[in-house]
1. Name the one structure among I, II, III that helix-only ellipticity at 222 nm (-39500 (n - 2.57) for each DSSP H run of 4 or more, over all residues; to 500) of -9000 was derived from.
2. Between I, II, III, which one scores greatest on distance in nm of label points 7 Å out along Cα→Cβ at positions 26 and 130?
3. Compare relative contact order in percent (Cα under 8 Å, 6 or more apart) across structures I, II, III and report the one with the greatest value.
4. For the read-out distance in nm of label points 7 Å out along Cα→Cβ at positions 74 and 90, a value of 1.8 was computed from one structure; give its label from I, II, III.
5. For the read-out log10 I(q)/I(0) by the Debye sum over Cα atoms at q = 0.09, 0.18, 0.20, 0.21 Å⁻¹, a value of -0.26, -1.02, -1.24, -1.36 was computed from one structure; give its label from I, II, III.
Structure I
Amino acid sequence: MTTICLSAFLALANGVTCPEPVPLDARPVLVTYYNVNECYDELGNTIITINCDSDPGHFADMTAVSEASYGTTAACIPQWLGLTLTVIGLGTFTCHDTGGGIVVGYDEYYGVDVIRVDLLMHSEIECNYCLWGEWYVD
């Protein structure tokens with residue numbers, strides 16, 4: 001039987017021992033891409049989707065989106081905003097953005113705890129929805 005620990009308090013109350021959480025720096029990053037140009041319809045109206053809020057012209061840190069942002073910007077977990085994420089073998093990205101899907105948690109497909117990261121790109125990256133184990137933030 002597999003025990004899922006959603007609450008350490010409830011687990012203790014029921015005599016269950018939860019495993020130690022995986023440290024953040026021991027988790028791989030799960031990399032996907034997004035493109036803010038897809039946030040507009042053919043008339044220039046904003047389309048609200050998972051990657052598009054009411055102001056797709058600015059990132060979460062209020063930096064304006066520009067052509068230079070593509071390939072250099074990532075949506076990262078909130079505590080990384082303003083930091084630089086380097087994914088070995090993929091590149092270096094400034095964390096200007098975040099979002100509801102950018103979380104630390106268990107990924108059912110890979111069966112491991114991950115840190116989700118979205119890269120701002122014009123088109124889908126070669127290895128979309130891939131795990132990268134070698135990374136650092138500074």
Structure II
Amino acid sequence: MTIVSYLRALAKNLVVKWKEPSWQDEFGEMKLTSKELGIPLILIRKSFENGNLIKPVKSFLKNIENTDYNEVKTIDDVKQFAKVYGRNADVIIDGFEKGTSIPAPIVLIRKDKRPYLIAGNTRLMVSKALEIIPEIYAIYI
């Protein structure tokens with residue numbers, strides 16, 4: 001059994017505990033999003049405070065911009081992308097395996113625009129490679 005087939009088999013029995021992300025932990029990503037999209041940080045903060053965890057459908061996930069979700073198929077793909085971004089996918093995989101509460105990816109939802117990933121690209125990619133539909137923390141502007 002390869003590591004990929006093992007992880008996929010494991011994923012079928014995984015119950016991932018998603019939790020609301022922390023503003024403080026994701027502040028750098030919030031600041032970057034504010035700058036990239038021209039949205040005042042205070043508006044993102046207020047939207048974050050009113051956000052909620054949701055379980056989206058696959059078609060929603062495939063439509064999110066600012067992510068490599070559509071580019072990955074395997075854990076090896078995830079690890080390659082994570083390495084480029086200076087992230088460690090193994091920490092997330094271990095968290096899934098051990099039942100650790102995982103902060104949900106943060107997705108900005110705006111009227112008449114595609115959903116935009118603010119934070120959690122690696123978490124989103126690991127979910128896809130393990131064939132898990134993740135919960136996301138949706139914020140609305």
Structure III
Amino acid sequence: MEKASFLIVNKKYYLINCYSQTVDGLWISVPPYIKLPLDVSEGTLTENIISALNSSKKNIPHPKDWDARKKEFLKQINEKSLSTIYKNSKKIFISRDKQEIAFMPTKNIGGKGRFDDLSEFEVKISSLQSNHEIYNSLAVAMSNCS
């Protein structure tokens with residue numbers, strides 16, 4: 001299983017990032033953190049999503065200093081606080097296995113980085129689909145975010 005996320009940050013830009021699983025079993029956000037303008041092409045957007053999924057790993061070291069991770073994340077995306085990223089943002093969790101890609105829309109819970117799955121609106125497609133189909137599935141999932 002490979003995981004990534006796609007975030008529309010306050011209608012300002014897209015943020016795509018990889019998720020990797022630690023030796024303790026926790027899935028955490030890890031670089032690359034890909035920041036793209038809202039007017040990015042469909043091809044560039046889907047290529048970056050696939051790149052983030054391809055970067056997903058298992059059995060990475062479990063973080064010891066969460067504050068340092070947060071500071072490094074903010075530095076890499078040129079933001080001052082997590083609340084400026086998450087307030088009014090919409091997020092899709094993306095997972096891929098050998099057979100399918102799943103797009104899980106979420107509900108933003110208060111702008112503090114908590115997003116609850118809206119599993120009734122999950123979109124699944126074959127992992128062999130074209131970039132155009134990936135883009136369309138992302139758009140459908142995004143339309144169900146709240």
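Every read-out reported here was derived from the displayed coordinates using simple, explicitly stated rules and does not represent laboratory data. What you see is a predicted model, and the numbers here were worked out from it, not measured in a lab. Cβ atoms are built from the backbone, for glycine too; each structure is taken alone.
1. Traced to structure III.
2. When distance in nm of label points 7 Å out along Cα→Cβ at positions 26 and 130 is calculated for I, II, III, structure III comes out on top.
3. II
4. II
5. So the calculation was done on II.
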